[in-house]
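*Asks:* Structures given as structure tokens follow.
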Structure I
Amino acid sequence: MASKETETMRRVRVRAGGRGGYEIVVGAGALGLLGESARAALDPRARRVVVVSDARVCALYGERARASLKAAGYEVSRWLAPAGERAKSLRNVGRALDFFRERGVERTDAVVALGGGVVGDLAGFAAAVHLRGVSFLQVPTTLLAQVDASVGGKTGVNTRAGKNLVGAFHQPAGVVADTETLRTLPPRELTAGFCEMIKHGAVGDRRLFARTRDFLARRAGDDSPRLVDDELAELIALHCAFKAKIVAADERETAEREGALSRRVLNFGHTVGHALEAVTNYRRFRHGEAVGYGMIVAGEVARALGLLAASELESLRGAVALAGRLPRADDLEAEEILRAAAGDKKSAGGELRWVLLERIGRARTVGGREIPARALREAIRAGLRSAVG
């Protein structure tokens with residue numbers, strides 16, 4: 001007989017990876033189902049599970065994860081990564097791999113990523129290269145990770161040359177997103193997640209954009225909003241389903257793929273967003289905050305090219321404003337941001353590819369050579385002076 005927790009979960013199927021894809025479980029109390037999900041998703045011969053987390057998240061949720069996995073019959077150990085974007089380094093991947101080897105993790109065993117996007121990227125990449133690939137489960141504890149980073153199989157680390165330039169496509173065996181973990185997030189982490197949710201709707205689903213914007217508007221107008229509720233859980237599941245559809249159509253972001261189901265459209269806002277993170281040494285912005293600015297800059301570029309109506313740009317600005325206040329960015333130089341963006345991994349044939357909007361809900365890619373340098377610099381300055389900053 002199904003438990004009450006099992007019955008109230010939202011479930012989304014991702015048609016990517018092997019064995020018919022994997023399942024995303026979303027809902028309050030989902031962490032208690034981790035062991036059950038692991039048994040359903042992992043090799044039946046799996047004996048050992050390494051939980052990769054950071055100190056703060058492990059203190060909050062590590063014991064619940066361990067208890068659920070242990071009840072399912074697994075031998076559980078944990079390895080803690082440093083917190084923050086700077087933890088995504090080859091050095092820390094090496095440390096994780098040393099731990100896996102010391103604990104005797106075999107090809108049939110698994111890794112569990114318990115934390116935000118940084119932990120998921122780091123743990124997923126370590127799992128991808130240990131013994132040429134072991135299974136891993138994503139247990140995202142931030143809003144951004146639940147709606148975006150944990151879905152789709154992108155893993156990687158940062159180098160001096162830029163963000164996520166070393167990595168692998170390694171689909172998780174499953175995703176368990178417990179919305180109760182959002183209660184312990186600081187406001188900036190929520191803002192970062194909401195920006196990524198706005199991105200999803202902006203590039204591919206006008207109705208999802210409107211539903212997300214309306215949710216944020218109601219939340220902003222409530223003096224005592226309940227963050228974890230059925231509406232938010234449903235909204236998270238909808239965003240997971242949106243990304244799952246794109247991942248299924250273009251799992252490895254094929255360079256030749258164009259159109260609404262190209263995975264490239266999910267890079268909207270990321271060209272400038274990654275550059276903002278790099279020029280501030282990953283210390284000023286949460287990833288989603290940087291993407292918030294990046295979306296507005298991309299909107300300014302599209303308006304300058306005559307692709308996007310001014311009213312659509314204002315709609316985008318308004319949605320980002322509802323996500324929350326962003327750190328200051330108008331003190332950064334446009335030329336420095338352009339230099340950082342030049343090394344972005346989204347270039348093709350030596351040319352940076354920009355994801356721009358034709359309208360809310362429809363995106364297209366444009367080659368950097370099609371954008372006048374002056375218009376690009378002015379768009380960056382305008383975007384970074386945005387009223388949301």
Structure II
Amino acid sequence: MSKLPNVGTTIFTEMSALSVMHQSINLGQGFPDFEMNEKLISLTTDAMRQGHNQYTHMNGLLALRQQIAHKVNELYHNTISADEEITITPGGTYALYTALTAILQPGDEVILFEPAYDSYIPNIEINGAVAVPLPLSFPGYRIDWNLVKSSVNKKTKAIIINSPHNPSGMLLQKEDINALVEIVQRHNLFIVSDEVYEHLVFDGHTHLSMLQFPELYARSFVCFSFGKVYHCTGWKMGYCISPAAFMNEFRKVHQFNCFSCNSPVQYALANFLADKNQYLHLGAFLQQKRDYFFHLMKDTRFKALPALGSYFQLYSYAEISNKNEKDFAIELTESYGVTAIPVSAFYQTPVNNKVLRFCFAKNESTLLAAANRLQNV
């Protein structure tokens with residue numbers, strides 16, 4: 001009997017296979033097509049040659065956790081314990097799953113916001129809990145906090161927060177933080193915060209992390225990804241930060257699942273993380289790509305929705321076609337040679353706003369070629 005009877009092949013796998021079949025330009029999945037930093041590659045190979053190829057500590061290499069703690073203190077003014085509050089994980093998605101598994105009991109309810117990253121609901125349901133998806137308001141993709149308040153009940157255990165948001169690029173604002181504080185304190189809720197795009201923030205905006213608000217961090221598991229920061233998504237390296245009592249429960253799950261992450265990569269990251277310019281300049285680097293693609297897309301019939309962060313820009317095709325989002329994405333791949341992801345795929349029950357998600361974390365030549373093809377639509 002299936003624990004996930006409603007889960008099949010993901011839209012990402014489906015669209016990527018279609019892209020290969022039609023040799024299209026794939027702007028669907030969120031990974032760069034440019035090379036990562038050569039120094040980080042060298043540091044990893046050096047670590048392997050130096051013999052750092054056996055298990056590291058279950059919680060992660062201490063030197064790496066210490067670098068993360070230093071970074072958190074500098075960026076978010078939160079003094080956390082490298083020993084008790086940080087665990088290195090094989091990717092951000094694993095961190096999210098482990099956090100939810102640590103806190104959920106059968107019958108618990110978890111509030112999340114749609115469109116949502118596709119792992120959230122399966123992670124909730126495999127733990128016997130109930131997902132309560134609430135719609136973000138279109139087209140700004142803002143949270144309706146009155147709807148959140150009316151959705152909380154005695155079974156509500158946690159809220160999943162994602163900022164910068166995938167797929168919309170929305171950012172939490174101070175008024176969102178204030179509303180979240182009121183709700184989680186009143187109802188004694190956990191927060192699982194997906195902050196894998198923390199440095200991919202544009203136009204002078206600031207990422208508001210659960211780590212910088214003591215009343216929120218006290219209730220949070222905060223999840224991050226090295227892959228999104230250092231353009232190495234295939235390495236599947238991330239980490240989770242939470243108060244010591246929560247982290248103790250997180251590690252109980254972690255020790256019997258992954259136990260220990262890639263050792264030479266951890267040694268390399270501990271060294272590389274000391275260069276803070278590598279992540280502090282990331283927003284400006286990706287904003288150049290977003291702006292370049294936006295400029296190219298002005299010559300098409302697609303209309304951009306605001307994107308203040310992440311790898312992604314949403315574009316409306318409402319003036320082009322009446323097809324639903326999945327059918328139009330398929331047509332775009334088969335007939336025009338560009339693959340995008342229908343935003344309807346990020347809803348439990350598909351919503352047709354006639355919007356597609358494009359990944360702009362690509363070489364300029366890739367973006368130019370894709371935009372040239374989209375001019376024919």
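Derivation of every value follows stated rules applied to the coordinates shown; laboratory data play no part. This is a predicted model, so every value here is computed, not measured. Cβ atoms are built from the backbone, for glycine too; each structure is taken alone.
*Asks:* Work out the source of 56, 54, 47 here, i.e. which of I, II gives that when Cα extents along the principal axes in Å is computed.
*Replies:* Working: I: 60, 44, 35; II: 56, 54, 47.
Working through the options, I get structure II.
*Asks:* Where is relative contact order in percent (Cα under 8 Å, 6 or more apart) largest, in which of I, II? Walk me through the numbers before you get to the answer.
*Replies:* Working: I: 16; II: 26.
Going through I, II one by one, relative contact order in percent (Cα under 8 Å, 6 or more apart) is largest in II.
*Asks:* Given a value of 18.0 for mean count of other Cβ atoms within 10 Å over residues 93-100, calculated from one of I, II, which structure does it belong to?
*Replies:* Details: I: 18.0; II: 24.8.
The value was obtained from structure I.
*Asks:* So, one more: If you rank structures I, II by volume of the Cα convex hull per residue in Å³, for residues 157-252 alone, which sits at the top with the largest value? Could you put the intermediate results ahead of the total?
*Replies:* Numbers: I: 140; II: 112.
By volume of the Cα convex hull per residue in Å³, for residues 157-252 alone, the leading structure of I, II is I.
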